[in-house]
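Following are the structures in question.
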Structure P
Amino acid sequence: MELLQSELPGVLLLKPRVFRDERGSFLETWRRQRYADAGITATFVQDNAAVSRRGVIRGLHYQYPDPQGKLVMTLQGTVFDVAVDIRRGSPTFGRWTGYTLSEENGHQLWIPEGFAHGYAVLSETAVFAYKCTRAYRADADAAIRFDDPAIGIDWPIERPLLSAKDRSAPLLADVPGCRLPQFDDSGPITMQGVS
């Protein structure tokens, strides 16, 4: 497995090895020790999957309190996946990074607690799967507007299909500070050699 540190400390692009032959493909999507060796020591408590059609944007979602770290990937189709640093006091507050995740490349994105997450579906349909470090709490569910100009995400979708929640989400500047996670300056996740 190859690891790449994104522009945002702690957000990692993981490239598991994909085995292909005339029957199809196989990849290992999770092994605790391998990911721990990479610096991802989180305990996952919930797995989710979403099926969406072309043009859908889901996000930018986060949970507070009880923020969730997420290990995300696309099982079928292609998405443009985004993480946004929303930790008060972070030197990268309000900055974003994005990657194309697809069934072909098998890439995963590790998004630590303290980041908002969203994705845009680029294929006819997509099956998107993710592991969470904390269980979903309806009373802690929150969102930031996907097209917040202060964040400036370059979405590859012109006319997105949005939920009512995402359409009415506030700008990051309008979210009270008490509803955002606090930056912990103890340092980002450290990466170690991974084979």
Structure Q
Amino acid sequence: MKKLTLIALDNTDHLVHPEEFNEVTLESPALSIFTDFKQHQPSVIEGDTPAIQAEFLMRKAHVRLKLVVDKSDALIGTISFNELDEQNFIAHLAKGVGREDIPVRDLMLPRAQVKALSYPELKKASVNDVIEMLKQNHQQHCLVIDPDQHHIRGIISASDIARRLHMPLVIEATPTFVDIFQAVKP
């Protein structure tokens, strides 16, 4: 039997993650930046969850978007920090609803408004193609569906792409009425 020796951790030793070992470039296949739900659990939250709790859980888990599901685990929408914006809370507070009583389903982007990319198209794309699609559509996240199987197959995240490319990725938000009003007011 061979004797093994334990050594102390050095201050410069750091925790590694798989993406540190798979170099990604703009020309890499888009599948290299895709979170596949066949391999990873989707980040979900029930629609009845109080929105303030959802925001806390998202910050704690360092995620910017959760898939909203009903009690039978069917997708009913998505919730991101955009929907958890203070302005959205104020609209409900003005109706007399307490902050802690506002459920995620009242702030989420409903399923009917969620756009997705098809998995067969993603398989043919590069990372750069995906970045351009996200920028053109002002999207920080994009669901991916397999239309043949009718599966919500996975998700693409701009922040994940930026982390994998080791560079910032700026995606402009869609201008709101308030943004346009402030831009044109004297």
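Every number here is computed from the coordinates shown, using simple stated rules; none is lab data. Here the structure is a predicted model, which means the values were calculated and not measured. Cβ atoms are built from the backbone, for glycine too; each structure is taken alone.
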The value -0.35, -0.67, -1.56, -1.57 for log10 I(q)/I(0) by the Debye sum over Cα atoms at q = 0.11, 0.15, 0.25, 0.26 Å⁻¹, for residues 84-163 alone was derived from one model only; which of P, Q is it?
P
Assuming 25 is relative contact order in percent (Cα under 8 Å, 6 or more apart) as calculated from a single structure, say which of P, Q it is.
Q
If distance in nm of label points 7 Å out along Cα→Cβ at positions 12 and 124 is computed and equals 3.6, the structure in P, Q
P
Where does the value 51, 40, 28 come from, among P, Q, when Cα extents along the principal axes in Å is the thing being computed?
P
When mean count of other Cβ atoms within 10 Å over residues 28-35 is calculated for each of the structures P, Q, which structure yields the highest value?
Q
Source structure (of P, Q) for helix-only ellipticity at 222 nm (-39500 (n - 2.57) for each DSSP H run of 4 or more, over all residues; to 500), computed value -1000
P
